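Visitor: Listed after this line are the structures, all set down as structure tokens.
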Structure 1
Amino acid sequence: MLEARSDHVACSTAAAPRGADCWIHDVRRAIGQGRIDFFRPSPLRYWADFLVSLVAAYVAAGVYLTSPLGSWPQLVAFPIAAFWLYRMGSLVHEVCHLGAHEMPFFKAAWNVLGGVIILMPSPFFTRHHRDHHSQRYYGTPQDPEYAANMVQGGNLASVLGYALKIMAMPILVFLRFLLVPLTFITPGVREWTLRHASALTFNRSYERRLTAADRRAILAAEIPCFLRALLIPLLVILGLNPWTRIPLLYALAVATVALNHMRFLADHHCEGDGSHSDMESHITDSCNFTTNDPLTLLFFPFSIRYHALHHLFPSMPYHNLKRAHEHLVATLPADSPYRALERPGWWSVARGAIFGARPSAC
């Protein structure tokens, strides 16, 4: 419960002047004083969400890939497979936020059964996602997940470029793993690959900062992902799969990536100018979605739609965010700025990212 105890000095005593971010201190204190340990993960919930998503995704994908081309089972199975693959893939976010020694078997199972198969192993996500949460990098060009770095609302060329990046990403990821042996040609090529091509992000200006542990984790993930990527064309060459398997896999990958990057457009308002922000600006730039409209449920399959709350408490398990939010609403005063973080649905924020016109009130 580290975040719950991170009190600001200016708010530590009743006599101290209340700064602009004292409401954040109030939120943290309210969470710390709750009768529920909101920071305790439920292994049962993690395993259930993972296994249900995995079975549903692979069964639907199996129907999609093996049905006659253009048949109704294939057409029906495609969106089902894309959604459940996206839902399963979203759990890499939860793997990232687990403590170093928390649920090691779950992390391993997710990577072996999920991450390698969909070419999205957690070592290619964890480091850059934590940089997104860093107060030093949030909202700057070195924030790998800030949509303002990748799409400028109202700029048609930028929006089309964003769509093209979605279409190109599955190809780039596939080539990244297929060409793993070539990255060892020279130390310079290897170092460039580790720093610039080992993070699943659209932000090409992002440079990964590497520790020795990062290097070992990337290598451990690259080997099985190389074999997985190699197997896709090899089975076609050997005649064990039809040539149509490759474009079908590509279409499924694009749909899954698109779902994820539609969510990016509404995680934050993305109103930063690229400079460093203080903690209050960081949090007020983030959104909590409390409604259950179809688009919000589609793009936020887990309670991570309480995204501002997640940025306040990154180590709080996803399955506790809704309860923690309800506790805060019942505990904090009616005029708390925390309540202003709520938005009615995905589109209320995403339209600003796409069209560059944000409503004055949501």
Structure 2
Amino acid sequence: MSSWQDALVSSSMTLRQTIEAITNSALQIALVVDDNNKLIGTVTDGDIRKAILAGKDLNITAAEAMRKSPTTSSASTPRTVIIKLMREKRIHQMPIVNESGQVVDVLTVDDMLGAQEKTNAVVIMAGGLGTRLHPLTQDTPKPMLNVGGKPILETIIQSFIDQGYVNFFVSLNFKAEIISDYFGDGSKLGASITYLHETTRLGTAGGLSLLPSEVKYPIIVMNGDLLTRISVDALLDFHQRENAVATMVVREDYYQVPYGVVEVDGTQIVGVTEKPTQRHLVNAGIYVLSEQSLANIPKATYYDMPTHFSKLAADGHRTTAFPLHEYWVDIGRLDELERAQREWPREAQ
């Protein structure tokens, strides 16, 4: 049974608090209930991501974001019927309610069918120099720095394995042997690891030209210096549902202008906003790529992922943004590394 009690929220809770409930329950859904635990709506992981893309304030209430007529089932309904209904509705969670409409459980596809091993390849870019972290990275590749009692790269790989993804390609360049000697073929972790050796630095997309032809698509690509609790299944579902050839994971970033911003019409001042905060969606360093999106990646050439996405869009391909609300940190600067070492608990690994 899932920890469905952690997914219960009141209608007055904020969207930000609702995100915490979704994260804590690991169900990718929040159940909005009244004081008697009667279900009045649901907020799914997908609803949250749509709200972020739409620029919604995360301080709005769950009542404003919820679906008011969610699909439910009773505990007496045969599981075969529930599975059929979930497939028809294309939903991954089914709230179970009693005759009074009170929540008594939440069933997921994994609960009923068992977690299945995924065939999609995962490509981890681990060849960077990590110059901003010198002297820590002078003799150690950045992905091998220790956070939570183990190398960052091991945490990344284990996170994918925990979600059923076991087929890895790791792109190497700087101090490659340190990584390959540590992980070997991946069998000790219950995975398969193949190494892509870059003789020169190829950037965040150029290394994909080294992939063998038998790769299972779509592939997940991730920078090797990130710690996140992203749901890979949710990301792949989004990519396929949107019929995209390439999906970029994005996150919200805020910047406060330190001055008053003046709006003018010609020489006439029409408004002054004191130290406004600007919101942007920025690249989170995680991608999903379908096979056709890799056709034009140049070989033996430095080529980065933003350039690749721009080219795909210019050529008329559908590229999409998947908004991230889960934990995310880029171990690119000393302050971010120290933050991760404080926040990423050993017992979570």
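Only the coordinates and a few stated rules stand behind these numbers; no lab work does. Everything numeric here is computed off the predicted structure, so don't read it as measured data. Cβ atoms are built from the backbone, for glycine too; each structure is taken alone.
Visitor: Where is mean projected area of the Cα convex hull in nm², for residues 82-265 alone largest, in which of 1, 2?
Guide: By mean projected area of the Cα convex hull in nm², for residues 82-265 alone, the leading structure of 1, 2 is 2.
Visitor: Right, next: With distance in nm of label points 7 Å out along Cα→Cβ at positions 98 and 178 coming out at 5.8, pick the structure among 1, 2 it was computed from.
Guide: Only one of 1, 2 returns 5.8 for distance in nm of label points 7 Å out along Cα→Cβ at positions 98 and 178, namely 2.
Visitor: Here mean count of other Cβ atoms within 10 Å over residues 234-241 has been calculated and equals 17.2, so which of 1, 2 was it run on?
Guide: Value 17.2 for mean count of other Cβ atoms within 10 Å over residues 234-241 corresponds to 2 out of 1, 2.
Visitor: Using relative contact order in percent (Cα under 8 Å, 6 or more apart), single out the structure from 1, 2 with the greatest value.
Guide: Largest value of relative contact order in percent (Cα under 8 Å, 6 or more apart): 1.
Visitor: Which one of 1, 2 has helix-only ellipticity at 222 nm (-39500 (n - 2.57) for each DSSP H run of 4 or more, over all residues; to 500), as calculated from the coordinates, equal to -7500?
Guide: 2
Visitor: Okay, next question. Upon calculation of percent of Cα pairs over 30 Å apart from the atomic coordinates, which of the structures 1, 2 produces 40?
Guide: 1
Visitor: By the measure distance in nm of label points 7 Å out along Cα→Cβ at positions 74 and 338, tell me the structure among 1, 2 with the highest figure.
Guide: When distance in nm of label points 7 Å out along Cα→Cβ at positions 74 and 338 is calculated for 1, 2, structure 2 comes out on top.
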